[in-house]
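Values quoted throughout were computed directly from the atomic coordinates according to the rules given, and no laboratory measurement underlies them. Since we're looking at a predicted model, the values are computed, not measured. Cβ atoms are built from the backbone, for glycine too; each structure is taken alone.
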Structure P
Amino acid sequence: MDQIIVRGGNTLRGEVEVSGAKNAALPILASALLADGEAIFRNVPDLVDVATMLKVLNVMGCEAERLTGKNKHVCRIKVGPGPINPEAPYDLVKTMRASVLVLGPLAARFGRARVSLPGGCAIGARPIDQHLKGLRALGADIVLEEGYVEARCKRLRGATFAFDMITVTGTENVMMAAVLAKGRTVLENCAREPEIEELAKVLNKMGARISGAGTGVITIDGVDSLKPVDHAILPDRIEAGTLLAAAAITGGDVLVKHAVPEHLDAVIQKLREAGCEVRAENGGIRCRGPKQLNAVDIQTREHPGFPTDMQAQLMVMMTVAKGTSVISENIFENRFMHVPELNRMGADIKVQAHTAVVKGVERLSGAPVMATDLRASASLILAGLRAEGRTVVSRVYHLDRGYERLERKLRSLGADIRRVKA
């Protein structure tokens with residue numbers, strides 16, 4: 001098992017390229033099931049979660065592969081002419097919740113889907129009841145048995161459906177199902193993330209008729225068939241935000257190339273409140289960190305609010321900021337698991353229910369720490385960049401689910417960081 005070792009104190013400077021967005025790539029790879037033929041997806045990040053989705057597609061009978069060499073960020077998915085086995089087994093779904101995104105495409109295209117229930121995860125329960133309600137509204141018969149969801153239908157029918165709560169993967173799953181439904185579907189209370197817009201863009205290139213993606217109401221006019229596409233995935237806004245936070249916490253000056261400012265409005269606002277100079281520049285975002293960060297309060301919200309996936313990274317910044325910050329987590333009920341590890345490094349953080357009170361300290365100290373989830377692992381690395389001495393981060397397999405070689409990117413900016421075998 002790998003560990004990442006960081007020796008803090010270096011100021012990060014330079015330019016770094018952000019990878020393709022994991023949270024856009026996963027539903028887009030699943031969307032290939034909607035059309036026979038060969039689809040090509042570019043700028044696909046080289047991540048464990050992407051490899052898992054390719055395995056899911058291969059198990060079903062697709063030819064799904066990542067190309068090699070200079071084309072390692074290109075994935076090829078061929079559907080047909082052989083039969084598709086519409087089942088996503090437990091052994092794969094348990095390792096990645098996003099595997100459930102094949103449910104909508106399978107039901108719409110093949111009239112049957114059997115997908116393992118994903119269960120909970122480290123940061124909290126994330127049930128798929130909204131996915132199932134949406135598919136039922138479109139006419140699918142849903143049965144839950146032996147830990148699997150089985151959906152059957154002759155052909156889905158357009159309907160008006162309002163999500164009880166905002167759900168990103170739920171919006172994506174039902175939207176993919178509706179593109180082949182007969183008639184018009186209107187989805188209300190939809191998630192508005194850039195990744196939703198990106199999926200709709202891909203589906204429309206395939207021949208779907210979707211409008212309103214990126215707003216709370218999405219309208220889909222069903223079509224009889226779709227065709228495969230060649231598409232490049234948009235940049236990862238969370239990786240970009242993490243790299244900006246790395247510049248901020250080290251007092252550095254970093255240009256994150258290809259990052260899209262409009263996708264990070266809420267994060268940029270908080271960085272500026274904390275004393276950073278942030279501006280769009282040369283097709284990316286530049287962040288210059290101050291000598292002393294200022295404390296800011298943060299409340300995570302659905303997009304376009306402050307993203308829960310950036311909460312841990314901004315909390316690390318607040319551990320060394322001047323003053324006291326109040327950070328409220330309103331998306332997941334168990335997303336403060338990085339707090340005890342940060343306190344081991346000298347932070348002063350107290351948690352009550354879904355709120356963390358962070359009192360800034362003068363310095364952090366390197367320590368052995370353990371990653372508990374994807375974004376927590378990134379936050380501990382950021383803490384190590386600022387801490388005095390050596391920080392050893394264990395269980396970094398979480399990191400590899402969502403960041404493509406983060407340690408290499410940070411090292412290119414001047415960080416003293418390396419990956420070792422434990």
Structure Q
Amino acid sequence: MQKPPLSSLSPEAVSQSLSQAPQRSVLDNGVRVVTEYIPYVRSISIGVWVTSGSKDDPPSQKGISHFLEHMFFKGTARRDAFQIAHSLESLGGKLNAFTGKDVTCYYARILDEHLQVAVDVLSDILANSVFAPEEIEREKGVVTEEIRDLQDSPDELVHELFVQSLYEPHPMGFSTLGEEQTVSHLCRDELLRHKERFYNAENIVIAAAGNVEHDKMVEVSMANFHFPQVPASPNSPPLPPPALKIKQIKKEISQVHLCLGRQACPYQAPQRYPLLVLDTLLGTGMSSRLFQNIREKLGLAYSVYSYLQLFGQTGLFGVYLATDPAKLPKAVELILDEFVTIKKDGLTKEELYFTKSKLKGNLVLNLENTSNRMIRIAEQEIYEGQLHPLDVTIAAIDAVSEEKIQEVAHWLFDPKKLSLAIVEPQQVDEEETEHRLIGLLQNGSR
């Protein structure tokens with residue numbers, strides 16, 4: 001059906017279309033389809049989500065989930081690698097994928113008139129990839145360079161080290177990219193077994209946001225996505241309890257890069273919204289406490305921020321900072337002081353109001369992008385099993401009280417459960433640094 005241009009809709013119709021709630025269906029084979037219809041745009045973002053990621057990698061096959069994601073783009077029975085890349089780019093669209101800790105996503109963004117092409121390409125690569133041995137060997141070189149690129153980027157490497165400090169020996173602590181040795185030994189049979197184990201109907205969510213009606217997306221999904229129905233995979237082992245830990249590695253660099261934080265709550269936990277407000281207050285943007293006190297007032301760092309990542313079973317909160325090695329103890333001390341201040345003094349009503357406004361504004365502005373809308377409804381389905389409109393999220397943020405933030409801060413900033421990851425220059429005395437930092441962490445602050 002030809003959709004009318006936005007200019008032809010009445011103000012009432014536009015208002016109604018803006019407030020439409022996401023919709024959900026389950027196909028006969030168990031695949032879930034979630035959509036958010038946005039008729040005033042001319043694009044569609046589609047994601048095929050697999051509820052499996054690097055946490056499902058066997059120890060001897062670290063990186064297999066990520067490597068498998070790469071291989072889906074290397075040729076099918078109908079298309080070679082160039083034709084896959086050209087299929088949507090030639091239409092002005094995009095095709096890509098990413099592997100996370102507990103999800104893998106294959107996504108496309110296209111004009112609404114190219115919906116069928118995008119679905120055909122996504123279904124083709126996921127159902128018909130041939131995994132040619134010569135392509136596997138070639139891609140090992142590509143992924144090896146990706147691993148080395150990470151190793152040469154201390155501002156990224158420190159986050160990998162931080163996750164290791166929080167979760168090892170659990171697979172959540174594995175690098176998503178894997179290791180050079182494990183990647184070099186992957187074989188075609190292992191890739192096919194991994195696909196067969198996790199790429200099944202029960203693990204698939206198809207999410208779409210943009211100018212596509214729900215019934216249409218269900219129709220094309222039923223016609224194109226035929227994932228097998230197999231028994232559910234066993235649950236992963238229990239996570240290790242949070243504990244004080246320091247991990248350090250040395251590189252040929254001039255600055256020291258650090259991440260300080262701990263395991264947080266899962267996506268669906270009630271602490272989620274107080275944590276989002278707390279994270280915004282501490283380290284989001286130039287007006288945040290960390291930025292103002294560490295960079296603007298004292299000039300100790302160029303880059304400093306906090307971040308919150310939430311997964312199905314767990315989550316993490318961290319503060320990142322890069323500074324001169326001689327200033328490292330002072331920087332850690334200042335971060336810990338901010339933690340203690342929140343626990344002791346909380347925040348003012350005015351500060352709470354502006355922090356909530358900042359968080360809500362960031363959320364709404366991000367959702368003006370159809371890709372972010374698609375990601376949002378997919379995560380809701382995967383982690384909560386239900387969809388809710390934006391106003392429900394806004395109301396949850398508004399309901400966060402000063403008391404809840406302080407309560408969460410007392411739980412989160414327990415000095416006995418903080419971990420610290422450091423990537424530092426070769427000339428730094430590692431033992432001396434570790435001794436001083438352990439003392440700071442054990443005391444919690446000055």
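For this structure, a couple of remarks:
- Structure with the greatest value (metric percent of Cα pairs over 20 Å apart, for residues 129-192 alone, set P, Q): Q
- With Rg/Rh (Cα atoms, Kirkwood Rh), for residues 57-248 alone derived as 0.96, matching label from P, Q: P
- Source structure (of P, Q) for helix-only ellipticity at 222 nm (-39500 (n - 2.57) for each DSSP H run of 4 or more, over all residues; to 500), computed value -8500: P
- When distance in nm of label points 7 Å out along Cα→Cβ at positions 169 and 329 is computed for each of P, Q, the one that comes out at 3.5 is Q.
- Distance in nm of label points 7 Å out along Cα→Cβ at positions 217 and 321 - structure with the largest value, from P, Q: Q
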